[in-house]
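The structures considered in this document are given below.
Just so you know, all these numbers are worked out from the coordinates, no wet-lab data involved. In this text, all values refer to a predicted model and were calculated from it rather than measured experimentally. Cβ atoms are built from the backbone, for glycine too; each structure is taken alone.
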Structure P
Amino acid sequence: MRFRSIFICLLLFSGGVMAQLSKKETQADPVEVQRLKVQVEKDFKDLKAHTAYIKAAGLESPELKKQYDAWIKKNPSVAEIPYAYGEALTNHEYPEAREYLLKTVAINPKQAKVYQMLAFDAERWGDFDKGREYLKKASETDPASPDYAFYYASSLKEKDSALHHKLMLSIPERFPGTERGAQALYWLAFRTEDPKVKTEVYELARKKYNPAKSGWTSGTMSGYYDFLLPDQPGKALELASALVNAKDTMQDAAAWKKREEIAKVIVEGRRLQASQKNQQAFDLLNTVAPLRWTSTGAVLLLEKSKANAGAGNYRAAYDSLLYAYAMEPTDELKGNMRKYANRLGKKEKDIDRDVWERRKTSAKPATVFSLNNYMSAGKTTLSDLKGKVVLVTYWFPGCGPCRGEFPHFENVVRKFSKTQLAYVGINVAPEQDAYVVPFMKQSGYSFVPVKDEPEKRGNLVSRGQPTNYLLDKEGNIVFANFRTDERNERTLELMIKELLDK
């Protein structure tokens, strides 16, 4: 039994859970800019002087680019000049960065950090193979760095899963005690589908790292608890109790105490249900509230519905699942709904009608957009897509979480024809426009990239990137603010299918 928890994601190359764009910097007083320029010219290898000058001059200044191009031409053997400018451009995710990073490694090829920056940049161009090549170079140039080893191993997930697994597993051995080792085990456990292997990785993390002192391992143990709770609540209880009673206090001790309480209630609730004391089980399960961003809400929901049904309260059991399914459909929820629906004399068509009645209460017409295309002339207009289900995502090329989500979107949308489903990606970062067309051509992703007009978004709000919407064939927002990852592609598939079947 699998449940969706939050898509907690330090994506490999940028961003956090929701990527945010950096603000533009303002230019300093011309006298100050001139003074800082003189400081750079005193010693071109002084990176602090470069940083101060670039910040004062303003990275978007055409004069700054002219100045760095002139310095590079006059000092062709000084790697620090293109490095300083290239690093500043990279930090702001500007497409112009690549030129200066390549000039840097041409002068000095022993620059692991620059290879890593080139890898980040290659991702934004959609050249994932080149990104992996650069990460491999970074790890080979500086084999003592756990950072480069981790990023290279992580980049192999889609390319070579066996090598990815092997290298990720090797990082705690090669770099014992480092957070990169703990991070490698976190992601390995998260991504592994095989329950046996998943358990082995979780137990390895628990053995090698102290979750009270390792942030990544604390997160890994939270994932382990979520993994155990649906089918092995007794083991989830053992884990929670061990961490609550550990010598070193967990930073999120209150949450672990709550997890312990929830697991106890579920274990006892199942014992009561097995003894046909279903009403007592339901009352007990109602004494605890779920923790946000964990599997506890989904597990408690199913446990309470089973207890309700066991007590003969089939309507309450059915209704509780109906609300959850309408918002985030899963096969497991539908299967349980069918059992309770049979007891109520409902057929499949009745279930579908009830689901759509629930969805109608929150559905609303989407603000009509008409946005310029990147790949061809003309616009993509919502009214022209009427009759199709529309998947809308706000993104930008530098958004790591967006790039992490795209493969999962692709796995789903390719199951539907373009006559059924329109897939639109709205780029919110016009300063990254130069990346967009190459990104689309090299990545092979199938969405239609269009240019954002923030003042015209209306109720298609973007609170961060990615922000996702699914619109029905009449242009109504039915699903919003969802995320798709390894664990819940099926949910997106069901959402689209049910919109098409409506």
Structure Q
Amino acid sequence: MAMPNRLRSWGPPLAFIAVVSAVLLAIFPKGFPNYDTIYYLLWGREIADGLSPDYGAPLAPTPHPLYDLLGAVFSPLGDGSITVAVVLAYVSLGLLAWLVYRLGKEWFDRPIGFLAAFLVMTSAPVLSNGLRAYIDIPYMVLCLAALLIETRRPKAGWPVLALLALAGLLRPEAWLFAGFYFLWLALDVQIQPRIKLRLRESGIDRDLILMACLTAAGPVIWVLFDLITTSNPLYSFTGTRETVETLERDTGPLDVIVYGPRRLGEVMQWPGMVGAFFGVILTAWAMPKRAAIGIVAAALALVAFALMGASGLAIIPRYTMLAAAILFVFTAAAVLGWRLLEPGHKLRRIWQVAAAVTVALWLIWLPNQYDLLSTVDQDLSDQALVEKDLEKLVDSGAFYKPGTEEVRCLPISVPNHRAVPRLAFWLDIRPSEVVSTAAIGAGFGGLFLTPARPFTIEHFILDPGDETRVSSQAPEGSRLVAANRSWKLYSDCGWTGYAPLSEP
């Protein structure tokens, strides 16, 4: 009987996740690992080989211990680890949809859960980042899974903290969530006759010590990881701030106030923001017990985003996606929540008006939403084409000495930093051996990768702040080795006898 019961409980969520992942794969079949994720796979392979990760390449992303270690686990698969990363990307989006649905169902009801999941899955930034295998979607999955457990079993304790500890190895905001939750578990709050905090009745016992260890696990493991791999326990923080400055991204307390709401708006769009505002106000007024945990969770996510931005980290849309996913539940509640009120309730008519306004805003916004999703699809297709052509150039053997698997010569110069981790991964070399064209001097030898057409430059930009994004000329005297529709490879290795290859 145990197996049928297990199938009954696990079957629907697995089917939900599989259907969402399959639909996304059918509509957006061109997902691929982004710049950051390729680096994590590359660093994981170096760790598996007993090497310290090579963080020396310019504009290398912040290392994230959990994904670096996953890269080490998947390293025996070779290039197959890229396929695994893509599969995880689609499955993570399916998990995200299911968790948002379940939270909406638990807080309010099933239709609200379905609508919230639909809103999340049609958010262009969520899809764009998710289909590029950014770590933010798995991070959101871990945080929302912890929130679901706490919703279903208040003060659940260590299961919630264990998930937040894993999330804390992907993004430091989870440290704040874990710390807040630990205080919620450890302290009893007395409101009458005045607010008073005291240690819980059971005092300091084994459970509390275990939970304290889980709370500290995220930051402690991250610091130890940085210390072991770089000898600098604060490498991730200082390195991230330097990258933010190099790319000239918005950061700091003032920019949090000015740009923070805009970044959240880019994820939710204005109809979603207005709907979330209505939903929070109306649910807090009419059904505060149901809404409380979601409102607190959204507030914590926004506070964490603000603190990270104020401390010098980037203020970008994907860092608001966790708060947006929670707030989308309240957008859905703004549209459908009036059904939960008894006929004749004083708020029912007001709520229906708010629902009508929210739906009207979405209908007006619909052409823009279609354009945003079409842009995601087109960008994925264009970028995938350019990156596939780069992989074909590698597979053709153009980078190797004939008849060997030894790279012709180093360094390999590339038009911008986006190509660095991919070439390092495919050619099994260190990322610091792949350099930007703008970073080398005249007459510097090696291999030179250049764009074959403007289309390549346009769709191979790492970041608007990357000033080397348009470098496209090989040095004088270098010799064409191979070419295809997107790329040309030149050599200045000092060897002769290589006939140029050509592909249509």
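Can you spot which of P, Q the value 0.65 was calculated from, given it is FRET efficiency 1/(1 + (r/R0)^6) of positions 123 and 459 (r between Cβ atoms, R0 = 25 Å, to 0.05)?
Numbers: P: 0.20; Q: 0.65.
For FRET efficiency 1/(1 + (r/R0)^6) of positions 123 and 459 (r between Cβ atoms, R0 = 25 Å, to 0.05), the value 0.65 is produced by structure Q.
Out of P, Q, which structure matches 1.13 when Cα Rg over 2.2 N^0.38 Å is calculated? Intermediate results must be reported in sequence, preceding the final value.
On the way: P: 1.13; Q: 1.08.
Only one of P, Q returns 1.13 for Cα Rg over 2.2 N^0.38 Å, namely P.
Here helix-only ellipticity at 222 nm (-39500 (n - 2.57) for each DSSP H run of 4 or more, over all residues; to 500) was calculated and came to -18000; which of the structures P, Q was it taken from?
That value comes from structure P.
For structures P, Q, calculate distance in nm of label points 7 Å out along Cα→Cβ at positions 67 and 451 and state which one comes out highest. Before the final figure, lay out each step's value.
Details: P: 3.0; Q: 2.5.
If we compare distance in nm of label points 7 Å out along Cα→Cβ at positions 67 and 451 over P, Q, the biggest value is for P.
For Rg/Rh (Cα atoms, Kirkwood Rh), for residues 107-282 alone, find whichever of P, Q sits highest and give me its label. Write down the numbers at each step before the final one.
On the way: P: 1.12; Q: 1.01.
The structure with the largest value is P.
To test your reading of the models, identify which of P, Q gives 21.8 for mean count of other Cβ atoms within 10 Å over residues 267-274 when calculated.
Numbers: P: 17.1; Q: 21.8.
Structure Q accounts for this read-out.
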